[in-house]
Structure P
Amino acid sequence: MRKDMQLTVFWGGEVADAISDQIKQEAPSGFEVDVVAMESYGKSDLEAFKDSQMTAVFLLQTVENNQPPEEASKFLRFFKRKTHPETMLADKLKFAVLGLGDSNLLLDRQTTGAKDCNACGQLLDTRLEALGATRIYELGLTDERTGMEEVEPWIVGLWETLGKIE
């Protein structure tokens, strides 16, 4: 088992809040987990991403019209900025993203799945990588309509992967 590791779990949306608590409760020994609401991060906190080293998990819901929950919009908007240098997060942020969607909110429910209802999680994942952050675990995509069956295996795989990081 690894030595102490600090993990910050950022959540945006009610479902994300519940899953962040689950991740914290299931943390194996050797992991210290901080759970942070995306809405609690102000401009100076967001700017600090440029200067600090962090291992983080981002849990982000996509709600109606492929938008983030209101409390996560400022957080997502910060990472969407095109003015950030491509190396902004290089050697600073190690990350994993779990997108939480609901295809019930889409017009064409017959041919949709988790990939189609997770625009915000996919966008954040893409932007973090484009800014030089290091992905530590695969992008997870869930669909509330189908019971979010993907959440538990994703969390198990996340802990297995984090346990191997030196």
Structure Q
Amino acid sequence: MKFLNLIVLLIFITSTPLYAKGFSSAYTGLTDCKLIESSVEGTGSFLEECPGREDYRIFIKGGDARTWLAIKKGDQPIVDLWNEVMNIANPGQFVHVSGKVVEWRYQGKVPIALIFRVAGTEEIFKEGQSMPTYRQKSILLVIRLKNDKICLIGTTTSNGKARKIADSKKRCR
């Protein structure tokens, strides 16, 4: 009887949509990046290249106490995510890439999405107080990778929800 239960469980597990679609994760660091260029004038802008996967290259761009990601495929610039980080996700003031890793979502052996965390400082005004209080707020961005079409497909605060968004059929418009 136990053997039969084990077989039924095995059939159930291997027939679930998640297993059938073969989704998995791999990670690359955002701390082992190489400085490509920097300027001490003006906003103190800089560009660093971080480890990527497959033919995708990840860059951290920054200036004026803000950072965001840009992505190239080979030597072809594909997307600069400044607008997605600063205006769409926008977790507050002085938004910066705050995670130590980028999560790559795969379907089989094909990278289909990228997940990374940004944070900002949120001002909170309470009744009766003349000065605001501040708190750090973070959010995960889910980026669809589809050949040379890359776009933001969702934001969330939960790793599990970010993976569900990444594994969904959401596409770039």
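With respect to relative contact order in percent (Cα under 8 Å, 6 or more apart), the largest value across structures P, Q is given by P. When distance in nm of label points 7 Å out along Cα→Cβ at positions 66 and 98 is calculated for each of structures P, Q, structure P gives the greatest result. Computing Rg and Dmax of the Cα atoms in Å, for residues 74-153 alone gives 16.2, 56 for which of P, Q? Structure of origin is Q.
Computing P(r) over Cα pairs in 10 Å bins from 0, in percent across structures P, Q gives 11, 41, 36, 11, 1 for structure P. Of the structures labelled P, Q, which one yields -4500 when helix-only ellipticity at 222 nm (-39500 (n - 2.57) for each DSSP H run of 4 or more, over all residues; to 500) is computed from its coordinates? This figure was derived from Q.
Here, each number is a calculation from the coordinates, and none is a lab measurement. Since this is a predicted model, take the numbers as computed values, not measurements. Cβ atoms are built from the backbone, for glycine too; each structure is taken alone.
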